[in-house]
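Asks: Each structure below appears as structure tokens.
Please treat every number below as a calculation from the coordinates, not as lab data. Because the structure is a prediction, the values reported are computed rather than measured. Cβ atoms are built from the backbone, for glycine too; each structure is taken alone.
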Structure I
Amino acid sequence: MDMVQFSPLSGGSRYDQYFSTEMAESVMDFHRTLPAYAPTPLSCLKGLASRLGLGGLYVKDESFRFGLNAFKGLGGSYALAQVLSRKTGSPVSGLHSIPAGTYTFVTATDGNHGRGVAWAARQLSQNAVVYMPAGSAQERLENIRAQGAHAEITEFYYDDTVRFAKSQAEKNGWILVQDTAWPGYEEIPLLIMQGYLTMGMEAVHQLQGTVPTHIFLQAGVGSMAAAIASFFCQQYAGQAPKIIIMEPESADCFYRTAKANDGCLHNAEGPMRSIMAGLCCGEPCTLAWDILEHHAGYFFACEDETAACGMRVLGNPMEGDPRIISGESGASTAGLIYELMSRLSLAGLRKALGLGRDSVVLCISTEGDTDRENYRRIVWDGAYSAV
């Protein structure tokens, strides 16, 4: 693994206002109106923390979210409701009066985001079209189709699939609901990012006054990581946690951008082959970097074994700790924490991050076993190959 230590810009991001405690409470109030809503567990892994030499280790388990086995439904549901409310002038509470099939939402996804958008569109009786990059797992495709969406796997890598979805939206008059931003396309990604605030607010309540010293966040396009980083740094102003970002080695656009530190965004080049399919994004979200360059101090580019390690550790807990079924992307931060604290060769990185007996670490298992066959292959057989 490789790490770059970054000096965050002072003064906060211009987007922080959208991720305040007040906004998080408003977003959670919306999610509470959904029949399927329930807070996901925040697991305290006391046994693992003790073994690793940490003061505390907490994992937010998003495999329970809305029955979708991943967190993405939070962003999709909030964004779709807000978009429809603005288009029709109807209050969010009155959206079910919109005739079925009036609007079509389209997106590109590695799996979880598309499933969340399809589910949200179905709740509102509207249409969804979902495009997936080449190499996507058939199970993830079928999970999206099960939500009533038209879904297909394209011949493109992820970032070109996003461009294809954009072109189809323009051609057909559909509404593009993408969880990454670029110049001229920020409103909907911002709404999606705000939808993720419910995770953060739930965690604050569940921590019951405990303040994390370190928060490990995985980045694909970076939207979730940025939203959660901004929220927690404002929530705990004065004792803000250290924010650590991790990515796959082959899709390390934030690592590259932080390392260059030249005011420009840097894409990951070449094929993005990793078992962490949900993180295989080569172009960083512009909104996300604006936030992370003000709040994140450490960026990691990690090999697939880091994620596989996290899957095995969470799925085979210490006595007294709960078992967490976490997929390849979901377990990546837990795997990074385990390796940092257990490998002698990483003592220097451990020291640089200030990890030790006084550290309270928080991470998010963003997904469960969304590709069950691959989950078993990794956890049971210790065998895996990049997509």
Structure II
Amino acid sequence: MLMTILFVYPWRLDDLGGSQVSVLLLAEALRRRGHRVGIVEMGSPRSTRTVHRFAGQVWAVPEVYPPRRPWSWRGLLRSTRHVRRIMGAFKPDIVSVQCPARQSLPVIGAHVLPHTWRLVVTARAESEIRAEGTDDRWLQAWLRRLFRRADAVTAVSDALARDLIALYPFLRDRCRAIHNGIDPSWLTEPAGPEGPARQRYVLYVGRLDPSKGIDILLEAWRQVRARAPGIPLYVAGAGPETDRWRALAQHLGVAPDVRFMGRVDQGELPALYRGADLVVVPSRRRSEGLPRVLLEAGASGAVAVATRVGGAPEVIEDSLTGFLVEPDSPDALAAALLRGLGLSAAERRAMATAAARRIATWFSHDHTVAAYEELFRSLLAPAPVAHGCATGRS
């Protein structure tokens, strides 16, 4: 059964962070399987446009503001009408809200009115389900309304699914984990023994956001630099606070060994991962669901050091396929980085091979797409016919 699926995403899709990439890959994979797929993105001037990595239609809808004053209620009503018009023209069977945030408001508004589509909500980080990272406390109440209306809720890790049910017990029978997956094209044989001329480096990939622990990484790097001089830290990513992190690197005295690379194209990442001694994911508590960087790094044959947050322990077996440390501790992160940098070539290759094998076995992109496809179809299946005498007549 082919379906018409409309994804609703709260930010611009061009940023190509982990969640954007995952949503685009899922939408494109479903489209290639024959389903009719479109995406509504919030936070852009109203338009239709094309987005890299997705061949379907994308509608941009202006950001929704808190409905506290008359003008903001008018903005919410306009966004709801716009979303309703898109739904009326596209006629979705499934509306999939990804990373629930302010886009919850117009979706709830559309859901209140008569409709035939089923609503699925996917959480990709704990900060989303708690409405953290925003000053608008009203959003928590709207998220609760959204989760109550959902026909099904998914989370990208087992840990996030447990947190969802703990916060919203009424989801117990409607919530399940569907892990992020990685395309087989990422999988590669880990690199051979190190050559004497190879440039050693440690790699960070991701948004330059406080929740990602950039400050913790830079403070840890001061200790790493003292014990392992001459190894640079490459920081691949962008964000509005880049200048803040550059200034912090200067203040800590590590700027000569920290290279801010800016936004890096996805096509360049496999080589960067393969060449790195270590890939570091220093995220803070509640900032991750299941870090896509860990999947990409492991599939590319890299060894990762990550904080024990969200779904990271579901990807990394500590000291077997990478290293896990407690979050918000520069000392613990520095110790793990130094331990990783001290691995012999044979130890690094064995750990990288084990990581790639684990990714290939448990985090297949095809499995992820099939799981969403199965869930969506199950919501559209006719209700089973009850047997017996409902009227009491024989």
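Asks: Assign the value 17.8, calculated as Kirkwood radius over Cα pairs in Å, for residues 95-270 alone, to the correct structure from I, II.
Replies: Traced to structure I.
Asks: If Cα Rg over 2.2 N^0.38 Å comes out at 1.06 when worked out from the coordinates, which of I, II was used?
Replies: Working: I: 0.91; II: 1.06.
Going label by label, the one that fits is II.
Asks: One of I, II was used to compute FRET efficiency 1/(1 + (r/R0)^6) of positions 79 and 319 (r between Cβ atoms, R0 = 41 Å, to 0.05), and the result was 0.45. Which label is that?
Replies: It was calculated from structure I.
Asks: Quick one: relative contact order in percent (Cα under 8 Å, 6 or more apart) came out at 23 when computed from one of I, II, so which one is it? Could the numbers behind the result be given before it?
Replies: Values: I: 23; II: 15.
Of the options listed, only I reproduces it.
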